[in-house]
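Just below sit the structures, each encoded as structure tokens.
Bear in mind these aren't lab numbers, they're just calculated from the coordinates by the rules spelled out. These numbers were taken from a predicted model, which means no experiment stands behind them. Cβ atoms are built from the backbone, for glycine too; each structure is taken alone.
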Structure 1
Amino acid sequence: MAGRLDGKVAIITGGNSGIGESTAHLFAKEGAKVAIMARREDEGRKVQDAIRSEGGDATFIRCDVMERSIVDSAVDKALNTYGTVDILFNNAGFGGGQNFPDEDDELWDTVLRVNLNGTFYMSRAVWPHMVAAGGGSVINMSSVAAVVGFSKSMYDITGRVPSSSYYVAKAGVDAFTRYTASIGGKDNIRVNCVRPGQVITPGATGGGEEHVFKAMFDFTQILDGPGYPIDVANLVLFLASDDARFITGEIINIDGGSPRKL
């Protein structure tokens with residue numbers, strides 16, 4: 001049976017762990033050729049080799065999405081390897097551990113550079129190639145942080161929240177999604193976005209087994225949590241596939257349901 005992404009070429013940033021790793025495996029199983037981009041080479045090559053051992057086609061390309069020249073070079077390498085790009089999953093990102101007003105300049109700059117600038121750089125680098133190919137699908141990684149607030153009682157449950165820079169960066173990703181979807185319509189480029197909540201990834205657990213904000217999520221979620229990388233990967237697969245051919249400019253929450261959105 002044909003896969004949902006047969007003949008497609010996908011770039012996944014942050015593809016060396018968590019949601020990116022799970023999505024890379026799923027895309028390859030569905031027939032895509034996958035360019036895995038990340039900074040940590042050992043982890044990236046392990047994902048590449050695991051996919052190849054399963055019969056899939058994947059290539060690790062080292063990339064730091066904070067640097068425009070490195071992004072442009074990485075996209076060129078992907079094109080040299082696979083000839084085109086049909087799908088971009090802007091997954092790379094991270095949040096800081098400081099809270100306003102004690103968040104320092106360096107953290108603010110770094111969080112915005114990774115989450116927001118990286119999404120901009122990658123999208124701009126692949127865009128002309130998608131135009132030339134007659135279309136494509138871009139999926140951006142946001143967060144429920146883009147649209148939720150918290151009360152003093154909610155803050156006290158965990159004693160911390162993500163950094164203000166993370167909230168701002170992800171809200172910017174939402175806005176950039178709407179903008180580029182509007183620009184891309186005439187060229188058949190669809191741009192959508194996913195907003196995970198309590199999803200268990202290495203970054204979200206801080207090396208443990210539970211989400212670092214589990215107590216707050218458990219207090220506010222409608223469904224019992226947590227979610228897992230494959231849950232998000234399944235949504236990204238749908239948005240990348242022709243099953244979502246009439247969907248663009250959408251930002252979809254995958255958070256177990258949250259009544260606290262502002």
Structure 2
Amino acid sequence: MVDYEQLHLYSPVISDDILESVFDEALRSLVKKEPRPEIDARFYPYAGLSSTIRLRNGRVHARVSDILVGSPRDVLFALACILVAKLYRLKTPKVHERTYRQHTLDPSVLDASHDTRRKRGYKLTTSSRGQVYDLAELFKELNGRYFAGKLEQPLLSWSQRRTRRVLGHHDHVHRAIVISSTLDNPRIPRLVVEYVLYHEMLHVKHPLRVMSGRTIYHGRAFREEERRFERFEEALKWLEKIASPVRSKIRRRRRLF
């Protein structure tokens with residue numbers, strides 16, 4: 001279990017019984033139809049701030065990340081309203097979204113979330129060496145070309161699945177960069193793989209920041225350095241080609257409804 005006192009979270013600690021009363025209050029405030037289902041709400045040791053809700057056999061089962069055990073009641077009520085609204089496909093009041101988001105961006109909560117992800121979670125990775133491109137080799141070249149060789153190399157891996165919507169991501173918690181195996185293809189020019197990897201390397205150099213309740217992933221310095229990539233515009237055009245089949249498929253699906 002996480003040492004919440006050490007993490008300077010809020011007190012007093014809220015029990016599962018009180019959590020159930022919070023969810024019951026949220027259910028009564030959002031769902032007017034009776035009879036309402038019974039509530040089974042508990043804190044659960046997720047690897048992060050995940051929380052879930054489902055309806056089974058006429059009973060609502062809610063599981064809330066135990067990182068939030070010491071959170072203020074209004075924060076838990078806001079989360080309960082968000083989850084109940086999602087379960088019943090209702091619109092969540094903006095005030096609840098703001099309340100919960102502001103709490104999760106608190107430095108102590110962020111630190112607790114990152115800590116539990118490191119301890120309880122894991123990263124699905126393969127290898128940096130693909131069938132066509134070697135990410136470790138590309139990282140070394142880009143590091144020397146754009147970062148004077150000063151960027152510390154994280155874990156590098158090709159994704160297990162071929163994805164087109166997300167071609168790369170940087171996980172700062174597990175210190176890893178994963179590139180979509182869709183790009184490990186002889187038909188994909190080297191410059192495309194280099195650009196996607198370079199973009200994720202910029203995330204290593206420019207970590208996310210929280211400002212005025214907003215999470216900044218791509219700040220001004222990030223964007224300026226991104227445009228330094230040689231053949232930047234050409235790389236973007238290639239990414240549009242790669243993503244276009246996915247966008248067309250999404251548009252076709254939307255026309256079906």
Structure 3
Amino acid sequence: MAPKKRFGQHFLTAPAYARRIAEAVEKEASAHILEIGPGKGALSAYLVKRFPELHCIEIDPDCIAALRQKLGEGTYTIHQGDILEFNCIAVGTPLHVVGNLPYSLGAMILKKILYYGNAIRSITFMVQREVALRIAASPGVKENGFLTIFCQFFGKPKILFNVPAGAFFPRPNVESAVFQMKIYENLNERLSRAQWEDFFGFVDKSFKKRRKMLINSLDHIGVKTIIETLLNKTGIAPTQRPEELGVDQWLLLYKGFTCA
């Protein structure tokens with residue numbers, strides 16, 4: 001079956017990497033497992049051995065026939081559809097989500113899954129290596145940006161291993177990496193669910209001027225006197241730049257601004 005460009009298909013063909021991904025997913029009696037974009041089943045074949053009740057969501061109907069042939073009879077479930085329109089938690093919660101994400105849709109899929117909050121127990125995703133480095137970045141490095149803060153609000157990501165381009169067909173122009181993140185408990189105590197979008201908008205606007213000092217990059221919230229008061233209250237130096245802050249500092253800034 002020829003890969004389809006419109007679906008961004010790069011099929012994993014190296015069994016060793018598929019096995020490592022499957023083994024990294026936590027086996028939890030009460031949890032459900034969802035694989036995004038199983039393709040022809042390279043990863044699914046290992047997942048279903050550990051999780052017989054596995055759920056898969058696949059957009060390409062041609063892949064589904066190949067997937068059923070690969071997996072044979074079993075108690076797994078294959079859903080045909082677009083992950084961006086699929087109600088993931090309908091398969092059951094708490095939920096562990098795993099998959100090789102299309103490069104072009106990785107950020108959108110991450111946002112959708114993480115917005116389910118504590119209905120999700122963990123994510124184990126293969127993405128472009130550059131994206132994985134941004135997701136797992138620490139404060140003070142150039143990779144630290146909005147995607148970093150967005151993901152790290154929900155949990156602490158860990159890069160498990162890299163996957164070379166030669167492990168796929170067709171061969172992509174970039175290397176990939178697998179990262180895993182367990183979702184923090186009680187996310188609503190960290191910040192009310194009703195404020196999540198506003199908080200992420202606050203961070204996103206601030207990173208639009210990431211090379212400027214905070215006294216200037218925060219100008220979307222008001223005049224400099226307001227910004228100086230906020231920074232003094234939180235103990236964050238006005239000369240720092242957005243990439244120097246971690247998620248806890250961004251939460252401190254946001255809560256200080258909303259309470260002002």
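Couple of notes before you dig in:
- Once mean count of other Cβ atoms within 10 Å over residues 78-85 is computed for every structure in 1, 2, 3, the highest value turns out to be that of 2.
- Among 1, 2, 3, structure where FRET efficiency 1/(1 + (r/R0)^6) of positions 62 and 102 (r between Cβ atoms, R0 = 25 Å, to 0.05) as derived comes to 0.15: 1
- When mean projected area of the Cα convex hull in nm², for residues 190-237 alone is computed for each of 1, 2, 3, the largest belongs to: 1
- Comparing Cα Rg over 2.2 N^0.38 Å across structures 1, 2, 3, the highest value is found for 2.
- At a computed 51, 24, 12 (Cα extents along the principal axes in Å, for residues 94-157 alone), which of 1, 2, 3: 1
- Of the structures 1, 2, 3, the one that 1.9 was derived from, the read-out being distance in nm of label points 7 Å out along Cα→Cβ at positions 70 and 126: 1
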